[in-house]
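Following are the structures in question.
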Structure P
Amino acid sequence: MIYPWQHNAWQHIAGHWQQMPHAWLFTGRSHTGKTAFARYFAQALLCEKPTVSHEPCGQCMSCHLFGQGAHPDFYLLEPERADSESAARVLPQIKIDAVRDVLEPLLQTSVRGGRRVVMVAPAETMNVQAANSLLKILEEPPQAVVFLLVSHAKDRLLPTIKSRCRHLLLPSPDKQQALSFLHSRETENAENLLAFYSGAPLFEVQPEQDAMRADLLDLLAQPRLLAILDYAAAFDKYKWPLALLLDWVQKWLTDVALAAQNMSPLYYPDRSAALRSVSQKTDSATLFALSDTLNTLSPYGYHSLNVRMQTEFVLCAYLAMLTRKKV
C-alpha cells in the first residue's frame, strides 16, 4: 500500500514508467512510509496484470506470491538481527554474505520470466564490505533487474552508490494528515507523540518506552542524584541502547534552548512549564556544552558498553549543568 501523502510521488513514477532506471534511491524522514512505498513499487514491477496507472492488480499469481512473502524474483536485503538479550544494543547491519547470496541468482534467468527486484532497506545499514559488493552489481547491472534502495540517512551512503541511482525524495504528511492517520488508528496521546516523532506518524507505539520517557522527563524537570541512580538502573534492565536515551535527552535540551528564547517546544509540548523553569537555571553556553558532550557519545549509541554507567554519566552531567558545577 501507499499512504495518501505519497500519491503524487507515485504519479511521478507512473508517468515515467517507460524510462525505468535500473536503480532507485528513496529518501525522506523516518516513520513516513518509505519502506511501504518501495514494497508497493516492487509488487507493481513484478505484477503480471498491472493497472493502466501501473499499480499492482493484487489478483495475479505474482501479487499472491508477493503478499505471502514468497515471490522467487523478489530479494530483500535488510539488517541481520541477533537473538541475544543484548541484541538491541548492537547496531544492526547488512553484511557482505547477504549481498553475495543475492548476486548468484541475479546472474541466472528469472523464475517467473519477468523482472527481478532487489530491495535494500535501510541502505545505510550496509557495512563497508556489503556496500562495495553492491556497488559492483550496480556498476554492471544484470538485465531486467531493478534495485530499490530505501534510506533514512542518505549521507551515510557511499557517493558512488548514490550516483548510480535515480533519487526520489518521498514527502512527509502535513500535521493534519498525520493526526488524521493516528486518530484513525485510535492512537492515545496522538498529538504529543506526533510532536516527539517530529511529525512522522508511522512510529511503533511502545508503551514501556513511553512510560520510561515520561519518568525521564519528570527527572529532568527536577533532577536529584539518588533518583538519577535509580533511573539508570531501571533503564538498564530493558537492555535498550544508549542511543535511545541520548535521543530523549537531546530533544529535551533542544526544547530548553527554545524555551530560553520564549519559543514553543518542538518535541515535548505538554512539558512547556517545566521547560521554561529549567531554562531559567542555565545559560546557552552551558546548555550547548552539554549537548556537545552528548554528541561525543553518539557514535557509541549502539555498542556493548556499560549503558547503566553511561546513563548515570549523562544525567549527572545534566544535574551539574543546572547546579553550575563542573563535570
Structure Q
Amino acid sequence: MIKAYLRSEDTIKALTIELDHLETIDTSSLVWLEMVSPTPEESIAVERSLKLELPTRQESEEIEYSSRYWEDESGIWINTSFLVKEEGQYSNETVSFILKSNYLTTIRFSELRIFTEFSRKLRLTPRAFHNGADVLSGILAMRVDIDADLIENLSKQIVTIGRKDPQSFDQPSEFLEYITSYEDINITFRENLTDKHRVISSLLKSAIIPEHQKRELSMMMKDVNSLITSANFNFERLDYLQNLFLNHLSMEQNKVIKIFTVMSVIFLPPTLIASIYGMNFKFLPELEWQYGYPVALGMIIISAVLPIYIFKKKGWL
C-alpha cells in the first residue's frame, strides 16, 4: 500500500495511490510518501516515478548498524529499528527513511501504531510540518516519547520484582528465569535506544537538516541519553535482585547444612559408645556386669543431650 500526504495551502491530505497514478503525484506539494509492505511492482514503480533507490526488506535488515545511515548531496537514507510488542514479547522491526528534496519516504513491513498516530497528528496540525525533514523529526520525536513510556513501564515492573517473595516460586530456577526474561527485554530496549542515538547523532551532523530542526534533535538526543541511563540502571537493579536472591538461596542452603552438621555432632558420641559396646570381644570388662547395660544406655543419652545443651547455650541451635 502506498499513501501520499500532500500539502494544499494550510491543510495536508492523505491519498491512497494506485500504481497507475504515481506519475501524477506533484512532488512540490508532497511531504510524506508512506509505503506499507510494498510489493516488488510497487517498489519498482516508485523508483521509476520518483527517481528513488528503495531497499528491499532483506537489504534493510541485513545492513550493519554502522552502515544504517547514509547521506550524499541528493538526500539521506536511514534504516532504524522500532520496538514491536507481539504476544508479550518485544522485537525490533526495521523501518527505512529516505529524505530527498522536500519530502520523506518511509518503508515498513508491519503495522506500527506510531505511524497511525503520527498520520492523525500530521492532518490535525499541518502548519507544524512543512516538508519531509519536519515529518522525519516528528516521527522520531513521537518514537522517543513511546520508548520513554515503555522504559518507565519496564522500570515499574522491575520494582515489583523486588517486592515478590522468592519462596512464592515453586523452584528457585523460576525466579532466575523471571529475572532473565526482564534482562532480555531490557537488552532489546538498550539496543533500540543505541540505534536511535546513532541516527539522531548523524542527523545533527548533517548539512541537509535545517538549524531549527537540529535544536529539536538536540533535545531528542538528551532524552535518548536519559533513557539509555534508565536502561543501564535497570540492568544494575536486575543484577542487584539476582545477587540478593542468590544470597538468600545460599543462606537457606547454609541453614540446611547447619542442621545436618548439628545432627551429625549430636549423634556422633552415642554412635561411638554404641560401637564400643557392640564389639564382639570375649573379655569385655562390663560384659557380665549387672549394671553394664543401664550405664551404657545412660552414657549414650548423656552424650546426646550434652551437645544439644552446649549448642543452645551458644546460640548455634
Structure R
Amino acid sequence: MATVIEVGHLRKRYGDLAAVEDISFSVEQGEIYGILGPNGAGKTSTVECIQGLREPSGGEIRVLGVDAIRDRTQLRRRIGSQLQESALPDRIKVWEALDLFASVDTAGPDWKVLMDQWGLTDKRSTSFGNLSGGQRQRLFVALALVNEPEVVFLDELTQGLDPAARQVAWGLIREIRESGATVVLVTHYMDEAEALCDRLSIVDHGRIVATGSPQQLIVDAATDLQVHFTTDAPDVTWLQDIDVVTSVQRDGNRVVVRGTGPVLALVASALVGRGIIPDDLRQRQPTLEEVYFSLTDDGKGTRADATLS
C-alpha cells in the first residue's frame, strides 16, 4: 500500500510557545488516520502545516509525493479540507457556496452531484445561517470534495453535534473513504476514533505518545486482563495453574481471573476441558479512553495557550 503522507520531525512554534515539538508519522493510501489528543496538544497546528496552511518551524512533510512546504499551490489542488473553525457568511445559500468553491477548480465533480450525494438538495436555496449543525457539516464536507481530492483533512468535524448528527457525520466520513480518498481525522472523541480509524496517533504536548490501530493500542496497554464468568462448579482454583494466570478470585458463583497475554483463550479452553461452559465468559480490557488518559493530560489544559490546538 502506497504512503501518501510522510511527516518527519515536524516542529511549529508561535513565539515562545512550542505548539509542535517533534512529530513524525506516515499515512497509507485508503486509511482513515486519526490524530487524537487534548485541546492544545498540537493537533490542528500539525494538520495545518501538513496542508501548507502554516509554515513549520522545522521538519519535513511530503503529501502525495509533493513537498508540502515548497509546493503548496500544487498540493492544494489535490487535497480537501474542513477546518476546525470553518464558517461561511450567514446569507450565502447552499448552492452559491458550492458553485463558488467549484469555480476555483473546474476539473472536479459537478457540484450539483455533490449536493445530492450529501443530502443537501432540499436545502439548495437555504442560507448558511439557517442550516442546522448537521446540515452545516454536510455542506463543509461537500465543499472539501469539490476538487475531487486524493486526501481529505477533517478537523473536529463532529464537535458540537448532538449524538444523532454525529452518527450521520460518521457515515459521511466512511463514504469519503469508500470514494477512494484517504482521510486524516482530527478529533478528541475516543468513541469516534475507535469507531472510524484504521490507525491513529495520540498527541500530547506537541509529541506523539502512541501510534497504532485502536485495538492494538488497547492490547498494548492491557498489562492486567480480567476474565469474568459465573459458574456453579464447586472449585475453579485449578485455573491458577495456567501460566498466564496471576490470580483467581471468587464471590459466590462469580469468578474473576486475572492474567496477561492470551488469558481469555487459555481460560476458556481449560474450562471446556473440565466440562464447564459458562454462557457469560468475557474479558475486561482497558478502553481506548483509559489508554488515552494513561498517556496524556486530562484535557483540562496545562499548555500556556490551549487555543493553539
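Derivation of every value follows stated rules applied to the coordinates shown; laboratory data play no part. No experiment lies behind these values; they were computed from the predicted model shown. Cβ atoms are built from the backbone, for glycine too; each structure is taken alone.
Details
- Here the criterion is FRET efficiency 1/(1 + (r/R0)^6) of positions 97 and 185 (r between Cβ atoms, R0 = 25 Å, to 0.05), and among P, Q, R the highest value is seen for R.
- With distance in nm of label points 7 Å out along Cα→Cβ at positions 113 and 129 derived as 3.4, matching label from P, Q, R: R
- Which of P, Q, R yields -15000 [helix-only ellipticity at 222 nm (-39500 (n - 2.57) for each DSSP H run of 4 or more, over all residues; to 500), calculated]: P
- Of structures P, Q, R, the largest value of Cα Rg over 2.2 N^0.38 Å belongs to Q.
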